[in-house]
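So, here's a batch of structures to check.
Readers should treat all values here as calculations from the given coordinates under stated rules, not as data from a laboratory. From a predicted model like this one, the values you see are computed outputs, not experimental measurements. Cβ atoms are built from the backbone, for glycine too; each structure is taken alone.
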Structure 1
Amino acid sequence: MPFNSVFSWLIGRRMTRINDYRQNPLANQNQTFEFLVQQGSLTTYGKKYGIQAQQNISDFQKVVPLSDYGSLKPYIDASIEGQESQLWPGKTNWFAKSSGTTADRIKILPITQESLIENHYAGGKDLLSQYYANHPKRKLYNAKHLIIGGSGKIEKSEAGIFIGDLSAIIINHLPLWTELRRTPKKDIALLENWEEKLERMADSVLNENVCIIAGIPSWTLLLLKKVLKKSGKKSIGEVWPNLELYIHGGMSFQPYQDSFRDIIQIPKMNYVESYNSSEGYFGLQDQLDSKELLLLTNSQVFYEFIPMDQFNGLESSEVLTLDSIKANVDYALVISTSAGLWRYIIGDTIRFSELNPYRFIVSGRTSHFINAFGEKLIIEHAEKAISRAAQLLDVNIIDYTAAPYFHEGEVIGGHQWLIEFGEEHPDSQRFLITLDQLLKEVNADYDAKRKDNLNIGFPKLTIAPQGTFQSWLKAKGKLGGQHKVPRLMNDRRIMNEILSHC
């Protein structure tokens, strides 16, 4: 039997699991909770905070505090030193470095065997299974899968603990059937120097038969531009005529979608989103006609939700379970997982658009917004407005960030946008007028406070030379992989840092 037929059959069997996400979400969450507390009761953390097998959810919420990286760090550090059963039973051998989107903090997050197999790998297989269901008679196993990961450097401690980028951990553990189809080769994929890796990746994959690409949009676009330049072709479609699927996540695709379509130029190209991070794999796009994500309710993650209008960090008092959430409300996401993250505030905000089944969008970050003048500008608003402005003015956006400016002239302040465009730059004034109007349309608070320039002055635009954001990331030691530029900040610290690289 041909490999592709076997692969299609195997991956198709997972649709029972995916249908279960849709049909039995609350039962799945109850089962997941029971499994997690049973395991958690055997840990140092669980014994300290009273996690017990057969505990009910209400009692669990009363005794186990909300956590962030700082509160779990002592247990993570002890695990890295080789101490067992700190956050999850047994010895945790792998830890993923993650910077998230905050400026300097490097988080080192536990990756247990259970979370790797039953969450990270399972989520990827679920996504492919759903893709096959949505697009019958695919032949993805006949061609190569281009996976764009982060740094391949893996450090080994004296206690035999491995620390590295999540993508490097995943590549090191891939099953043989996956490794046979993945490109580039492991020695290139795991290179530490991102600039060298980008060059060698482009050379390595140039003549491959690529049908799938997976990676975060900003770094994927850089690789595609390099491949196109080396090939001498007019489009990626000419380089890889069998390319049909781009899997993306980790950041909004909106500002990049026109750039991808311009460079790929494959009319039937499919773009599929997932919600995965070092902390876990939480959602995938399961519909052809919608970018909303299906919540993965049976993947060893128990979810809780804090309404953002009640959010107060670790002191938040109103914390809901899945059966109590409402549609069209922004929630801070809280997770308990088989990696040993207990009631962990991940830092993302999500909004459910459907409750049967549970589908959602990632609406922003708990710490990434601009509210310097009461405008409550969140990432979702910014992405919609800036993407539409670029589309209307026929320009491509490579990267951007925004922050408030204060006390210039007669206005209290306003927003400064630092944007790196593609080859064509817009007229700055026209772009700002367009962006300003679109922000007013998507954010009523911004609209009200922009009236007559009383509270918020007209926005400012600084056009960043090409390579500015890449230069800043390199200086921060965050070049490549899952590292991202913060989109919105409520102070000027990061803005001033990036401006110094212009």
Structure 2
Amino acid sequence: MPVFDFKNSPESEKVSECTYTVFRTNESAASVEHPILILDNSQVSLQHHSCGMFTNPAKRTAFEFKGEKGNVSADILQIDARFVSLLRWLGENRINVRLSGAVKDDRYIVYKIREIAFGGAAKLSAEDGFLQFMIERLLSSNAPDEEVWDEDKEETGDSMKLTSIQSITDFMNCAGRTLPDNICLWARRNLAVARSNEVSQEERRHAQRALSIMMNVRWKNNYFETIDVEEARRILDEELYGMDKVKQRIIETIIQINRTHTLPAYGLLLIGPAGTGKSQIAYAVARILKLPWTTLDMSSINDPEQLTGSSRIYANAKPGIIMEAFSMAGESNLVFIINELDKAAAGKGNGNPADVLLTLLDNLGFTDNYIECMIPTGGVYPIATANDRSQISAPLMSRFAVIEIPDYTAEEKKVIFSRYALPKVMKRIGMHDYECILTADGLEAVIDIYKNTSGIRDLEQAAEHIAANALYQIEVNHVEAVTFDAKMVKELLP
């Protein structure tokens, strides 16, 4: 298969012969079983931690290192498709590297590449961290589509962030083709603006800022690995008491993901009284999906521009909340928790924020006014919460699978308070089980005081009050333990 070949030097017109084949894998870690590349070791003696550089001999693509009889080279036999351009970049810039690998059947299997020194006049974009950053990003990406690669089509590749034009340029050269095609094209155009002397400094600044935001997001495909159903059930039981029908509905969604390996066409809409654990359910689902999550509080959004960002024509332009959520998460697959969806239609003259949500929820792509590029949303799973069903528009409602969250019964509140809320507070403030005792009639009194309130937030605050009072008595009055009966509860709680 034709691929990029290295050249001897800038003045050489001779193109090296391709000695290797490209293999495709989406493994997220390199090892002897899943290498980055394989070298021919039949004529040389590569060892673990061999040092050298990817050079461009006139006839063959190879790795050159210092052997017992001077400089020798080993032909490259196979390369993970994701790393072809990174190796090309290393060779062109003559960057010295150290290979970690294993010898097997006259082959040297490489599973780690580390930079050991700057070569010649060239240097890595972000010094020591750039190469490792690139390798981690490439391992987390998917193999590019099989095609004829040409030199005119540039390529995409963490604790490090890409901010400078040079680091973004090198990133594109090394890993550009792992980006979605539209984002790759967008990046090349914005790089041209950021480098241009024919546009204003403000335009160059905006282009560089937008590039930094986009390049620091790992743009993944929407394929999801199988989720452990038993583990999902354990997480739900750990986070929620009761609610068996709600848990079953979530498990049904998980099973559907396992069958299709994609997210469902509809997100989840959790409707119920305040304090019934709707947000807690959303966080549990994000934990099950092993995705980062972000929240959109619709009660504080009254202008669509807060979601979509502002145009670069304005001096104080900036991305919208949705694009910033991708940037903060660092990847394109995430859970959007949309709180108080029933307040999404409360715009103040500049449009309706709910209309922006429709675009996000359709999973066809979202465009931010500042970024000016369609953002793929196939890996976004929306989970919305609401108290009042009647305030949600029909178009918004149709984008969700609705789950009604019932209020807790008095018996359920007793269990939640005695087994979860009070023990949780006591553990957090360092109290032993025997130091704060609640009698049966004391528990009845707690539930009776809050019988007319929905949810369990008031119960959680009551647990805080009771535990804090017990700790006060132990420390100030020097008692060993405090037992709360109905009379003491009624005197303590409002």
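Given 0.95 as the derived value for FRET efficiency 1/(1 + (r/R0)^6) of positions 273 and 473 (r between Cβ atoms, R0 = 41 Å, to 0.05), which of the supplied structures 1, 2 does it correspond to? Each step should come with its number before you reach the end.
Working: 1: 0.95; 2: 0.75.
The read-out was computed on structure 1.
Which of 1, 2 yields 4, 16, 20, 19, 16, 13, 8, 4, 1, 0 for P(r) over Cα pairs in 10 Å bins from 0, in percent, as computed?
So the calculation was done on 2.
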